[in-house]
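J.: Dropping the structures in below, format is structure tokens.
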Structure I
């Protein structure tokens, strides 16, 4: 379940039941059943939506939620997963997780996130705070990457610390836990990003583009097909694409919106088209840009773009030759290698990538 889906669930449940407890994995070390950012909703009657691990771990979380429903404070629960079937811990994974439990009885921040779903909004939730007046665990801010607030904390001091953190953490991957300090004041905040599902922009509706579309349908991506040929970019060929854009490349590139939730795949019929597209998008903050072609083609395009003023810093982020090296030859194999590379980056398995990771459940 994705973040936006769980927000919709939260909204519906709060409108009906007035309150819920939501459990969020804010830290995970070693082998754990869920990653940082995973969420679970616990209702008053003990029923749940989604999961933070299952088994005894989940039972502990539900028990802690019951205490919060009865008047307990929002708090962090630490779960340890010991190796071995006879261990006395709550699981056998061999790691530990910190789960933050908070009671939610207001729709304010949920409505703001849903209204601004296409914005690059970051949510910052206060987990712990020391020596700061009128600030409590569970307080939440919503902030844009440029540091402007959609919802602030009501505390100017904390707002300034958060803005400073945001402006200095542009290469960090979300979600993450951060401790902000100033003199005797100390605040731990969990930062996470809320987005609609990531999008794959398939730029070129030929053989490889078609095979990539077929594979991508099996994953939770918004699929956008772009081509300047009506015989290729049409609903008959791509019946399940979320969006099909067919226009001149100049027209499409002029109106194209790319952000750090966009995975761009350049698989055109002509080198000149890929060069034009790459020049237009390479300086944008895409999560992934991959371009098909031989090393000779790639080097030629890169050298041309450098002469036209494109910095090598931007060109280095382009995945080309595109895809994971599996010795792919056919369009089907090439598409598989591209999809594997995209999923690898989306799931933050690639140590070379420091672009923003979007959080999914």
Structure II
């Protein structure tokens, strides 16, 4: 029966699944990724559209307010109750109409970070800047109205000027997305890797989801966002660490053993895009990367790297390689990684353009994990 529902009512099926695990953020994140694999849109939380649970909306699934960090059931009920009187027209209108005894400042901050007020015409930075003033004024108005303290000048609600944000613009994209992920568990409005989307295929050997999980160890180059960095000390007193690397296709665990830890740990910052190189270790049930090198992910490409293994370092292969390279003249220099671990930079006459067809042809010749741009 569940297979039938998943096949014929996939949106409704996954929506129900998400609502059933709404109190477990890690499982919510897992099922949201499953939705995206199925082509189901996840719509961001909206103060005028969302309910406590996930709901089917506009062909996708609307994020539930109950899945936002530290936003409790009573707070959501207060929001939905106030909304029965009409849609909220502004953040201040929200503060005036909602029972603020059910919503504390931390909850309100998290609603802002999650983007719940984005549809009301102000940026998250602007809403955050007027939050304290809006709460104070709304509380004063409610106190005056509840105490029947009406003056000769009339209703205090009509006399109060709505707070106006002085700040301009939005938080920078990285700060905005970090706050969003902290309260939702994943990125909804965008992904820090979006800016690199056009070059990711060129600067890596694989997407995480496309890694070959069979066969011998292989050396791979991946790009992504490090999350859940955990530093530890071994029984011998040596430092080591682990984290998960997330790209646009999936995630994989990365291990930093003592030597790699000492060399690389300072270059790993949570939520900052990086490139990692290392061996794919398939010995355990869950494959992982044994880290060897890490570097900051940048948008500009300056070099193409070709790794020649012993079996591909023969005269015929080298002749084919140079023939392919000459078909794609450009301004990117070519670096050959030789079997003896040395690196040779080819003359300028062999500089190439950034080209997917070039990369594919060289991968056919040298192997998929032995060709990348940087």
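Please treat every number below as a calculation from the coordinates, not as lab data. These numbers were taken from a predicted model, which means no experiment stands behind them. Cβ atoms are built from the backbone, for glycine too; each structure is taken alone.
J.: From which structure (I, II) was mean count of other Cβ atoms within 10 Å over residues 6-13 calculated, if the value obtained is 16.9? Mind showing how you got there, number by number?
T.: Values: I: 16.9; II: 13.4.
Structure of origin is I.
J.: Tell me which structure, out of I, II, gives 97, 52, 49 once Cα extents along the principal axes in Å is calculated. Write out the running numbers ahead of the final one.
T.: Values: I: 65, 47, 39; II: 97, 52, 49.
Answer for the origin of the read-out: II.
J.: Could you figure out which one of I, II the value 1.33 for Cα Rg over 2.2 N^0.38 Å, for residues 182-253 alone was computed from?
T.: Value 1.33 for Cα Rg over 2.2 N^0.38 Å, for residues 182-253 alone corresponds to II out of I, II.
J.: Same structure, new question: State the single structure among I, II that was used to calculate distance in nm of label points 7 Å out along Cα→Cβ at positions 206 and 222, giving 0.8.
T.: Working: I: 2.8; II: 0.8.
Clearly, the read-out refers to II.
J.: Suppose you compute relative contact order in percent (Cα under 8 Å, 6 or more apart) for every structure in I, II: which one lands on 14? Display every interim value, and only then the final one.
T.: Working: I: 14; II: 10.
The read-out comes from structure I.
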